[in-house]
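Please treat every number below as a calculation from the coordinates, not as lab data. Every value quoted in this text rests on a predicted model; they were computed, and no experiment measured them. Cβ atoms are built from the backbone, for glycine too; each structure is taken alone.
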Structure 1
Amino acid sequence: MTKPDNDPSANDDEPSKSDIKREALKLQELGKRIYELSNKERAQLSLNPDLIKAFEEAKRISNKEALRRHFQYVGKLIRNTDAALLEDALEKLKSAPLEKSRKILAMESFTTELIQKDIELSESFMEQHPNTDRTKLRQLIRNAKKQTKSDEVPPFKNNSARKLLEYLKQQAL
């Protein structure tokens with residue numbers, strides 16, 4: 001027996017009502033995550049003017065139910081924009097501090113190694129960063145070595161090692 005034309009299961013191309021609701025909830029959650037960002041972070045995202053107005057309006061809403069309905073509206077606005085692009089930008093924004101802290105930790109360990117065996121690593125650093133002043137780098141390494149040996153304190157607790165680290169950060173980051 002054939003299916004009638006008005007049977008909802010006949011069109012497999014169209015998303016189901018549940019799929020549409022799940023997508024709407026996902027967009028609302030994306031809107032809430034963007035809303036929870038600071039103004040400075042939100043400004044880094046490429047938001048259209050309607051979304052910016054909607055987030056400003058959301059700040060003025062105190063009623064929980066009204067805020068829920070407002071985020072339904074925000075979800076509708078996001079649906080009209082490129083949601084995947086917004087989500088990627090939000091992920092990059094969230095991962096940026098982690099990436100920066102990883103680079104700083106790597107730079108600290110590199111500085112410690114540089115103080116211990118300066119010639120090989122300083123040459124490789126200068127190859128990677130050609131704008132580095134060779135004389136200044138070697139002088140900072142020499143001072144940090146001297147102060148680390150005389151003070152018997154761990155690196156970065158003395159002034160010379162901190163100066164070396166700051167110079168390396170300035171050159172590399």
Structure 2
Amino acid sequence: MVRRHKRSDAFEVKFSRLLDAPRDLVWRMWSELRHVHEWYGPDGFTTTTLEFDFAPGGVWQHVMHGPDGTDYPTRIVFREIDRPSRLVYDNRWELPGVPLDFRVVVTLEARGSKTELSLHMIFPSEDALRIAVERYGVRDGGTQTLDRMARTLDQNRPTLTARRSV
């Protein structure tokens with residue numbers, strides 16, 4: 001869903017998903033790099049991490065490799081980390097000729113033994129939103145990414161629940 005906010009004139013793409021996993025486990029999927037690599041990105045994408053510091057002000061520098069051979073250099077700066085409920089980061093896609101900056105807000109709400117995940121991508125302008133949708137395919141990509149997370153949780157639940165976060 002694309003929505004313009006009246007107060008801030010921000011442009012957003014929103015995703016939400018009810019995941020069949022407890023909130024602490026979903027949080028680990030975001031905060032532990034070994035898990036992030038299992039689900040992050042649309043179908044067919046892989047990720048190579050150059051730097052990962054999951055802390056306020058920390059950077060995740062990585063390259064997403066598309067199934068068509070296109071590389072998507074990405075730099076994320078973590079702004080807010082409120083374990084296990086909220087994550088805010090600034091994202092920069094550095095595809096040559098089409099750089100794009102935006103903010104992402106992820107919230108995790110416990111729903112019994114499940115977790116409601118909401119992800120809001122906030123763009124600074126209508127042009128930035130258009131580039132995100134038309135050039136980067138964020139609508140389908142975001143849906144596929146959350147599908148991958150859900151599948152990863154389902155397939156690896158015994159392994160994930162046996163390990164505890166540090």
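Match the computed value 18 of relative contact order in percent (Cα under 8 Å, 6 or more apart) to one of the structures 1, 2, and report its label.
Values: 1: 18; 2: 26.
This figure was derived from 1.
One of 1, 2 was used to compute Kirkwood radius over Cα pairs in Å, and the result was 21.1. Which label is that?
Values: 1: 21.1; 2: 16.3.
Of the structures listed, the value fits 1.
Can you say which of 1, 2 returns -25000 when helix-only ellipticity at 222 nm (-39500 (n - 2.57) for each DSSP H run of 4 or more, over all residues; to 500) is computed? Can you show the working numbers first?
Values: 1: -25000; 2: -9500.
This figure was derived from 1.
Given 2.1 as the derived value for distance in nm of label points 7 Å out along Cα→Cβ at positions 17 and 105, which of the supplied structures 1, 2 does it correspond to?
The correct label is 2.
The value 1.7 for distance in nm of label points 7 Å out along Cα→Cβ at positions 33 and 65 was derived from one model only; which of 1, 2 is it?
2
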